[in-house]
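Student: Structures given as structure tokens follow.
Values in this text are rule-based calculations from the coordinates and carry no lab data. Just so it is clear, the structure is predicted and the values come from calculations on it, not from any experiment. Cβ atoms are built from the backbone, for glycine too; each structure is taken alone.
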Structure P
């Protein structure tokens, strides 16, 4: 295991860019220990780790820098295993998330293997929405956004999103983002939810704004959405 962590340290040092570190730091203020490594390089490392003994790696992984934490989530996503096998490691990982970048970059690769796996991930994401921690909830929202805004789940997704009342900024922004994607894919169903929405004004208006900014929404629909903004 020591050799694995040594290899990770070596690669992270090799891939780090000072200019990119400054850029990344500007996007996630307040987060320390950032090396500045581009996501494709981290994903490349994670795929290598996922081919080996990923369980052993995750049990002894280091958290000295942000990219090490991100690498753990990516590796877990790429590992060829069922949700049941991954769940203990996922429970440990979500507690480590302290910014939107680690959260969102991990969710995209956390793809269900099959329909049974998808149901397990769905239930897990729904459970995270009941938690109190800002980035744990955001992880649940972004998991739903990435993998469950589908015909099979949309009628469950919309009331779930509408019912999230956490005051965290990054939760609100994730919910707004997810609702805007729902509108792009399922405009009729999403509009019905918006007309009777329980979302707070900030989240509601952010969702509307994201819809208006989307190139996938028709100009005439954008005009109607502008009229729906709350004062």
Structure Q
């Protein structure tokens, strides 16, 4: 069977939320005429992430270096589809969203893009932050990391996700993909509805002041994300959230 699209999930110690993510994806994939696969990158997990992924029927590849961009890129080395869809392990993708992304790519006029983001059961302030991000995402055409879709050939032309950074790799990838799209007269498209559903857990775990300062520093010094010590927000969890 030919594989038309590959859904790639980078995962580090995600045994709690990964089952729900995969279950929803499989349910959505059953309604789509194109043939798809799920690839999970076990990014050096110490729990049963890999076992859960295998039991769910996903292809699993191991990436020993804890780096989100490496995990995303590693998944593409075994992916068989002509389209790639990158989904975070704590994210629920509505069926209609998956279909819209594939429809965009099937036209031949779209290089890829992302989706607006929402989250359930989080404080009102967190929802406000997500709303502000959605404005930025659509205005500047930048994909959120929890849902990124692209053509395989355009992904390869971009060189994949930058492994020079330990965070914001989706932003740099969006910029690179738009450059490629311009050459081929294709569009970078952010899907407004339906929204992809993220857990929003990091926004709830860490103080608002910490997150504000973090984003301010990145805005002023974007290349600071090349240092993993600065990007602990994306790699470490509070002790009571293991």
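Student: Of structures P, Q, which gives 12 when relative contact order in percent (Cα under 8 Å, 6 or more apart) is computed from the coordinates?
Tutor: Values: P: 12; Q: 21.
This value belongs to structure P.
Student: Here's a follow-up. To which of P, Q does the computed value 0.75 (FRET efficiency 1/(1 + (r/R0)^6) of positions 19 and 187 (r between Cβ atoms, R0 = 41 Å, to 0.05)) belong?
Tutor: It traces back to Q.
Student: I've got another one for you. Computing P(r) over Cα pairs in 5 Å bins from 0, in percent, for residues 35-106 alone gives 3, 17, 32, 28, 15, 3, 0 for which of P, Q? Please report the intermediate quantities before stating the final value.
Tutor: Details: P: 3, 17, 32, 28, 15, 3, 0; Q: 3, 15, 25, 26, 18, 9, 4, 0.
Going through each structure in turn, the value belongs to P.
Student: From which structure (P, Q) was mean count of other Cβ atoms within 10 Å over residues 91-98 calculated, if the value obtained is 16.4?
Tutor: Working: P: 16.4; Q: 20.5.
Computed on structure P.
Student: I've got another one for you. Tell me which of P, Q gives 1, 6, 14, 16, 17, 15, 13, 9, 5, 2, 1, 0 when you compute P(r) over Cα pairs in 5 Å bins from 0, in percent. The partial results should precede the final answer.
Tutor: On the way: P: 1, 6, 14, 16, 17, 15, 13, 9, 5, 2, 1, 0; Q: 1, 7, 14, 19, 22, 19, 12, 5, 1, 0, 0.
Attributed to the structure labelled P.
Student: Consider the structures P, Q: one of them gives -21500 for helix-only ellipticity at 222 nm (-39500 (n - 2.57) for each DSSP H run of 4 or more, over all residues; to 500) as calculated from the coordinates. Say which. Write out the running numbers ahead of the final one.
Tutor: Working: P: -21500; Q: -12500.
Label of the originating structure: P.
Student: If we compute FRET efficiency 1/(1 + (r/R0)^6) of positions 59 and 123 (r between Cβ atoms, R0 = 30 Å, to 0.05) for structures P, Q, which one ends up with the highest value? If you can, show how the numbers build up before the last one.
Tutor: Values: P: 0.75; Q: 0.20.
For this comparison of FRET efficiency 1/(1 + (r/R0)^6) of positions 59 and 123 (r between Cβ atoms, R0 = 30 Å, to 0.05), the top structure is P.
Student: Given a value of 2.0 for distance in nm of label points 7 Å out along Cα→Cβ at positions 43 and 99, point me to the structure among P, Q it was derived from. Working shown, then result.
Tutor: Working: P: 2.0; Q: 3.1.
Matching structure: P.
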